[in-house]
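**Q** Down below are the structures I want you to see.
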Structure P
Amino acid sequence: MTLQVFGHKSPDTDSTGSPLIWAWYLNEIRGEEAKPVLLGEPNTEAAFMLERWGFEKPEIIADVEADAPVVIVDTNNPAELPASVNSADIRGIIDHHRLVGGLETKGPIEIRIEPLACTATIMWKMIGKDMAQAPKAIKGAMLTCILSDTLEFRSPTTTQEDKAVAHALAEDLGLEIPAYAAEMFAAKSDVSAFSDAELIRMDSKEYTVDGVKLRVSVLETTAPEQVLSRKESLMASMTDVAAEDGVDEVTLFVVDILNEEATLLVPNDRVKTIAEKSFDTQVAGDTVVLPGVMSRKKQIIPNLKA
């Protein structure tokens, strides 16, 4: 049975690119039959990466079959994975997030979790000298993943290893990082074709904080006005999305990549309380600006209080 490689639901660039990278490695270097799959539609930046480097969009799957061999990348959280993931044959996990717990395996597996900004950086290290055999498309996907997850090295999750790998890949590909990152972020920032609910779920993860179930959504953009101009309808949709998804509240952070700050939409008193407790701020209206806040993993989730 073909091994499936996938990341988390609401696939961003890293959860779209890393399955492509690892499936290539398993097929071409380790001689294992593997294919990349997705758990949802890729976001606009991930779609840009697929087109820019000539990839076909991987198959989108809703669940996994019992005993199907899989490798999980860019997450280890069962809430972000197919409902039947624990009935699959999990062969490996490659991730850069905190260990959540809850996954079950049928035997010993390969696990690699490192405190780096991007799963693709870990893969570059694991592939090692065999990277010399990687086609340009795989290297391009790797570079795109790293620049996306580090916000072109602006994110506080960025490490020197991420930077070094990105610069090596860019040099190999003959690309200037600032120019290429600008193309990526322009693609990410064009959200005009998406409904409010799609925007809320586009880059979103569920967390329970002090007994309150939250959908924590982030929109990274170089044009925050495109999102904030829709704040009234977005805040109305947040109530509907919360009800449909079985959470108590949706929090939506609009991250301004260039100005290195986040704007949190504040539709009600509970989100106001969350904002004030979590970020030591005072909320006067229906938005609050959080200077320097850019990373959900490092700056938003660890600080959340309800």
Structure Q
Amino acid sequence: MRRSMLFLPGNNPNLLINGNCLGADAVIFDLEDAVSPAEKDAARILVRNTMRYMDFGGCERIVRINSTDTPYWKLDIDAILPQKPNLILLPKTSSAQDVLEVDAYITKVEESLGMERNTVGLMPLIETAMGVENSYLIASATKRVQALFLGAEDLTADLQCKRTKESREIEYARTRLIVAARAAGVEVYDTPFTDVNDDEGILADATLAKALGFTGKASISPRHVEVINSVFSPTQKEVDYAYEVMEAIALAKEQGKGAIALHGKMIDAPIVTRAQQTLAMAQALGMERGN
């Protein structure tokens, strides 16, 4: 379960050592945008040591490495892979070839460490117009890809438009990535909401992201994590209804019925699928059926 992903600057030891208690399902140790070129080596060592010596429990560990057009990305992988992060976040992914190049290098390092292939997953960060258009090819380039992630700040710069809270400018990119990811059978995550003081804004943005079909949402502020987790969690009403759906289906099978209604509505395959997804998340969250 990965509802929320919280960015932590790789050069900020205070945030790094507290990353496991900020409430996010996953933390993203950032070696790219948050770190100046002069601090790249120090940040890489700091993140490596944080991952090596700190217990993050059930919180997933993701590392955003530097892009393949820099001299840093292989050094990042060399330092980070022995710590077995859950995912490598690959910035500025614009083509399947970008993915294949990084996949090949990770495979080489995994082999040198005696790790099974695909031990560490890959999550391409889509933040260019070319990346959006190639999103399905990127998502399906290799089995190592587990998810796509939309980066709206760099994308809107590439699109030569203004980034706004209303987000009309990224409507196409959002829906394109969702369709591409689902077609490829991987998860998909929404861009952060960057106004850390706008509580109403993050609620509206996260609610829209869930309605569109995103798996979860990233955040640059611990303040946003609770809202994101709440939005991307099933409500008690949704959990109770999912139980009713599965019970109705079981009863229909017992009675040999081909179709069944619940609360006046026919229960079809999509409703059953959504019920199963809801119950899987409820189980992960420890939610039980209400009284």
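FYI, it's all coordinate maths here, none of it is from the lab. All of these numbers come straight from a predicted model, not from anything done at the bench. Cβ atoms are built from the backbone, for glycine too; each structure is taken alone.
**Q** Here helix-only ellipticity at 222 nm (-39500 (n - 2.57) for each DSSP H run of 4 or more, over all residues; to 500) was calculated and came to -11500; which of the structures P, Q was it taken from?
**A** P
**Q** Further, regarding this structure: Between P, Q, which one scores greatest on distance in nm of label points 7 Å out along Cα→Cβ at positions 91 and 115?
**A** Largest one: structure P.
**Q** Between structures P, Q, where is distance in nm of label points 7 Å out along Cα→Cβ at positions 35 and 211 highest?
**A** P
**Q** Any idea which of P, Q comes out highest on Kirkwood radius over Cα pairs in Å?
**A** Q
**Q** Here's another thing I want to ask about it. Rank structures P, Q by mean count of other Cβ atoms within 10 Å over residues 123-130 and report only the one at the top, that is, the highest.
**A** When mean count of other Cβ atoms within 10 Å over residues 123-130 is computed for each of P, Q, structure Q gives the biggest number.
**Q** Here is a further query. For mean count of other Cβ atoms within 10 Å over residues 67-74, find whichever of P, Q sits highest and give me its label.
**A** That would be structure P.
**Q** 2.5 is what came out when distance in nm of label points 7 Å out along Cα→Cβ at positions 147 and 235 was calculated for one structure; which of P, Q is it?
**A** Structure of origin is Q.
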